[in-house]
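Got some structures for you, see below.
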Structure I
Amino acid sequence: TVFLTKEGASLDLGAVAKGWVTEQVALDLEEAGLTHGALNAGGNVRTINNKPDGPWRIGVARPSTLNSSSVDTITLDGSISMVTSGDYQRYYTDADGNMLHHLIDPVTLMPANHFRSVTIVTPDSGVADLFSTIFFLHDYESGLELLDRYNADHPDSPIGVIWVIDGDAQAPSADFKLIEDGEFQIAVSENIQEFSRVFSE
C-alpha cells in the first residue's frame, strides 16, 4: 500500500505506464489482424504499419499552451512510436507566478530546464516513454552520449531524438535550427534527420 501524507500531493502513473499500455494495445491490435492504424494516447503515438497510401506524417507538438501547431513533422515508416515529454502541459504556477512543470531533475530536485520538449522515435512505446523523460532531464551533450551508447547496444531498435528549445535561448550546440517563425529551435539526432521536415529540406 502506498499513501501520501502531504496535503495536495498525488501520485500519477501516466509516465512509463502510459507508454507500456499503448504498446500492449498496439500489439493486441496487430495480433487481432489490424494491418494499418495509429494510436494516440495523449502524446504517445504508436503506428501499426504504414497507411495504405504510404508512411505516417506525425507533427512534433509546439511546446505552447496557446498554439497547437507543430514545430516539425516526422515521417514514420512502418510500426513505430513517437512520444514527447515537455514542460507545457502538466505544470502549476507557484505563489510568485513561476510556472513549474512535473519533470524533476533528480540532482536539483527542481523542474529540469534544459529543453521545452524532447520527442523520442523508436519501435516500442514503453521505451519511448521512458527515454523521453530521461532525455528531457539530461543536458544536450550528455544526451548525445547516452544516445550513442544506447543505439550501439540496441542496433535493432535504435532511438531517435528531437530536442526543442525557445527561439531566443542560447543553443547548447550548432546542431539546433531556428524554425520558420523563430519561436523555437530544434535539433534532431542524425539517425532520423532524413525523416524530419525541417532537417530534410
Structure II
Amino acid sequence: WNVATMVAARHRNDRRYDAARTVPRLIRHTLRCNSLIQDADGTAVFLILPAILDDTLAEPSTYSLALAYYLHLYFEQHQHDAATKISLLVDLRPGQGWRNCHALKLVSTLREGISLLTQIFPERLHQCVLVPIPKSYFWLWSRCIQPCLDVRTKRKIGVICGLFSVSAPTPVAELVKYIPREMVDAMHRERLSEFVDDSSASADSRQ
C-alpha cells in the first residue's frame, strides 16, 4: 500500500502527500495473521474501508489511483493465471479515531476507483459489495455512482442497506450471501483493529 500511494501521489503531483507520514491503508486482502481473505468460491476478497481516508494527507484522487495500482501489483503477482478474479467488499461505516470524511466527500473517490478498476481490469471483477448504505444516502449510489458504470459491471455489484455509524452492527445475514460467515467475522475484527483511541477525532464522524 505504501508503494501504491507513493506512485499515485507522484503521478497526481499531490502536494498534500508526504512520504514521511503514513497514509491510512484503504485496502487489504490479507488479515493481520497473514491469512488470505476469500469468498466461498476461493476468490480473493479485498476489504476496502473508505472512511479511513484522510484527505489532509493526500488528495482523494490519489487514494483512487492508489487503489487501482495496488490491484495492479496484485495481478502482476498472479500474471501466470489470466483467469484470476477478485471480489471487493467496501465497508462504508465510519471508524473510531478515523478522519471519517462526510459521505459526499467519499463519492468521488469511490466513483473514480470503481471506474479505474473496470477500465484497467474489465474482466477481473468477480463481485463488489457495498455495505452498509443508509437508505437516506441510497441516492448517492443510484445517481452519482451507478450511472458511471457499464451494464456488465452493474450486474456484479451488490448494495446492502443498513445502519451507518461507528457502532453499527455488521449486517451478517445479508453478507453471508456473498462471503462465508467466518470471513465476515474476520473482516469485522480487521475493521475494529484499525480503530484509534483518539479523543480529537474529526467531528465529521458524527454524521
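Laboratory data are not the source of any read-out in this text; all were calculated from the coordinates shown. Computed from a prediction, not measured in an experiment: that's the story for all the values here. Cβ atoms are built from the backbone, for glycine too; each structure is taken alone.
From which structure (I, II) was volume of the Cα convex hull per residue in Å³, for residues 24-63 alone calculated, if the value obtained is 57?
This value belongs to structure I.
Ranked on distance in nm of label points 7 Å out along Cα→Cβ at positions 152 and 168, which label among I, II comes first with the largest value?
By distance in nm of label points 7 Å out along Cα→Cβ at positions 152 and 168, the leading structure of I, II is I.
Matching task: 17 is the computed value of relative contact order in percent (Cα under 8 Å, 6 or more apart). Pick the structure from I, II.
Details: I: 17; II: 24.
Matching structure: I.
Given a value of -10000 for helix-only ellipticity at 222 nm (-39500 (n - 2.57) for each DSSP H run of 4 or more, over all residues; to 500), calculated from one of I, II, which structure does it belong to?
II
Taking FRET efficiency 1/(1 + (r/R0)^6) of positions 120 and 184 (r between Cβ atoms, R0 = 30 Å, to 0.05) from the coordinates of each of I, II, which one would give 0.95?
Working through the options, I get structure I.
Using Cα Rg over 2.2 N^0.38 Å for the comparison, can you identify which of I, II gives the largest number?
Result for Cα Rg over 2.2 N^0.38 Å over I, II: largest is I.
Thinking only about mean count of other Cβ atoms within 10 Å over residues 48-55, which of I, II has the largest value?
Answer by largest value of mean count of other Cβ atoms within 10 Å over residues 48-55: II.
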